[in-house]
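Below you'll find the structures, each written out as structure tokens.
All of the numbers you see were taken from the coordinates with simple rules; none came from a lab. Here the structure is a predicted model, which is why all the values come from computation and not from measurement. Cβ atoms are built from the backbone, for glycine too; each structure is taken alone.
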Structure I
Amino acid sequence: MWEPSRRNVILAAGAVLTGSAESRAAAADKVNVAVIGLGHRGTDHITLLSKRARIVAVCDVNQASLENGQAQVKRLTGVQPKAYKDLRQVYDDKDVQAVFLAVPNHWHALAAIWACQAGKDAYVEKPACYNPYEGRKMVEAARKYNRVVAVGAQSRSMAHKMKAIDLLHRGIIGKVYLAKGLCYKFRPSIGRKADEPVPAGLDWDMFLGPAPARPYNVSRYAYNWNWFWETGSGDIGNQGPHEMDMARWALGKQGLPKSVISTGGKYAFDDDQETPNTQIATFDYGDSEIVFEVRGLPTGGEGGIGADSYVRDLSSTARRLIERFTAVGGGNPIGNLFYGSDGWMAVNMDGFQVYQGQHSVKIMDEVSGIEYGEDAAPHFENFLAAVRSRDQKSLNADIAVGVTSANLIHMANASYRLKRVLNYDENTGTFVNDAEANTYLTRKYRAPFVVPEQV
């Protein structure tokens, strides 16, 4: 079994320097990939990759999910991939060139770092990292081993969002002073569940990985791991990376803000969820600010995003897209609002609108035309092209981009949990004169799942 030993590290680094006949041959062909993590997002990966890459392996800690993923690949491609329950076995597989990581947040960094050390490229779902320390180590590993590592910030590859950002940068609404991200996703109560024996076929220890050891509880597994601090970061860390990355991109901010304040709570429900279902975070950059809001309870839209009048104004194609999404997900206003000295803009998956002047005269209304389920396709293609070309700089969302946007989440959650404003010093990468806040910049790791100081 592959382990990140000194010998593996030297061999991986040597492979980067010398190149191989296999790598050169693959440059003109489909990339051999493995999908790790076969929940809802992982199966989406399989669907998209079945048309764009050669899926040679799948991996999941749950035997049932593993078998379902294997069958899905066989059904879509006609070829049955290898199946692994331990991602370290994937890194041992010489047929695998790149991995797609649809694992829980607390696994992102270690899975990506091990991939780099094994000479594999990696596509990591958002948020890039579970904490700022991990993000720094992910960037170091990508650079040290010359690996192509991208983050699932799909907005950076969507044509209509790229156009919207370009218009903002060219001043269509003047000087942008406020970028607001919306996550108004209704989240039902997860209830209260008792601990129970680990289900047959599930490697619970491997699922927990870097997180503390806990008895198995169904509320801490599958999608609901998002709502526990040891494995997730709430909806600000679930949807937030997309919208806050857009906000930072629009404002042209390469770094982090000088201060953050986040308030909110878990309201209405009495259940096991630890993270807030209502949260507002404000990031002060000095000349502008980012605001992100989570509303996990029933709510209306904002700025035309999610409002019935907005749907009526759209083309029939976009309206059908929204209606289909609403039928599946219950209607979830998600997107960005940008406010400038001369007007404002609303952007979401379905398109964008531009309003100018004191009376908000609409001057532009663009529909995205994205087919349902294909929103990540251009982003996957960008990553695969970079894998073939070996050009990290061609990535639309390199690991460093994703880490910076993820760190906004971690700053906000630290403020929320400590219930105070936090001032940040980007030169030191720490909160100013606040030892307690700085404990949130990393975590205590459970051996052997340790994110190393020396990658």
Structure II
Amino acid sequence: MTRTGGRVVAASFVAALVVVLAPAIRAGEAVTLRFSNWHLVETVWGRSLREAIRIFESRNPGIRIVPEPISYAEKEARYQAECAARRMPDVVKLHNFSLAMFFELGCAADLTPFVQKESPDFLKSWYEFPIKSLTYRGRLMAMPGDYMSMVLIYNRELFRAAGLDPNRPPRTWEEFREYGRRLTRDTDGDGRVDQWGFSMPASKNPGLPLRVLPIVWSFGADFLTPDGRRSAMNTPEFREAFRFIVELATVDRVVPPGVTTFGPQDVRIQMAHRRIAMKIGSGWTYPIVNAINPQLNAMEVLEAAPMPAGRRRVTAAWLSGWIMSPHTAHPEAAWRFIKFLTSKETEKKFFEDNRVISSRKDVNVLPMVKMDKFSRVIVQELQHARLEPQIKEWPEIFDAFTTALQEAMTGAKPWERALLDGHTRVEGILARR
């Protein structure tokens, strides 16, 4: 049979399968799946997800998806409480840093039996690292979603106005500091600074680790000792990294006032309105910035570059995973929805809509990904990317660090005292194991 004929047969088989399955679902009570995702509250991502839901429901008439928006900051606490009450949404999305905790708490269904029913090559479409990272005690507990490196995002027009070459972003942290000083300016001549070189979300929010870890790691530091048993926040390398971050606000003053109250969206708004020249972000940055202020023309004005290097060239990786509630009443339908969300077709749509990089190799080799100036850098930098520590104590450990950072940035404590207190608190957290 010809290849074209094979496609016709395959298409006929799929159509027949839908006809067989759909009545089976409709024969009983209609299946309703609760779907929770923080992107549902965002303009760009939310529209994309709702479109994907409509496509899925049109192909699966016996399954209804009920979206449950949730904020990025509150998702872990709410899902844990709902899991304990056995009423967690059927399908949720989580970021890597909290997945290990959910696996240990038994708040994720084992997806291995579903994968084993697929073709033997089913998982070969994904990068090996995300699959390995979402495997717990030999069982696949989540399907990979986005997989992106953190990079430096900057405004080429503000670079040029400050006398900087927009084609030569800072390559080291000392260059970054100098660029930040030159980009912090009074642009309207009223004697007050109204443009800053850099901004970061230094409030207590889950987005801060992705912006801090590349700096800490590149200084040769780490939060924990290699065996994971002790805090490494008292090492000379960590002290150097911590002081550098703090002094961006207290000495160099290259970040806007009130940085300890900012979340990721606050920083994007600042970039959208040309109040800052540099930030740390990834594939999602310019679509969101462009939605905030289309007049900026983010696609043309913004650029992506590798993170500045210190002792190491390293950055942080963002990895999300789709998990199924262990208490779902409809596991087969939930798997069908997860399989749809992680399919090549849907991941391609997510890139087109949101410019997020997929965990699927077969998506990242598509011309539209390889030719995009942001995606090209993000995919390239995955080779230098690391994940946040995959231990259940990590959110609490980073909370201790954030407290120290805020105390130092606001002047509540000298930076040495704030860091020592944070180190001591982390030691106490690890001692409870």
semi-axes √(5λ) of the Cα gyration tensor in Å, calculated, reads 40, 26, 19; among I, II the input was structure II
When mean count of other Cβ atoms within 10 Å over residues 137-144 is computed for each of I, II, which one produces 21.6? I
If mean count of other Cβ atoms within 10 Å over residues 97-104 is calculated for I, II, the one returning 25.6 is structure I
Mean count of other Cβ atoms within 10 Å over residues 289-296: greatest across I, II for structure I
The highest value of relative contact order in percent (Cα under 8 Å, 6 or more apart) among the shown structures I, II is in II
Can you tell which of I, II yields -10500 when helix-only ellipticity at 222 nm (-39500 (n - 2.57) for each DSSP H run of 4 or more, over all residues; to 500) is derived from it? I
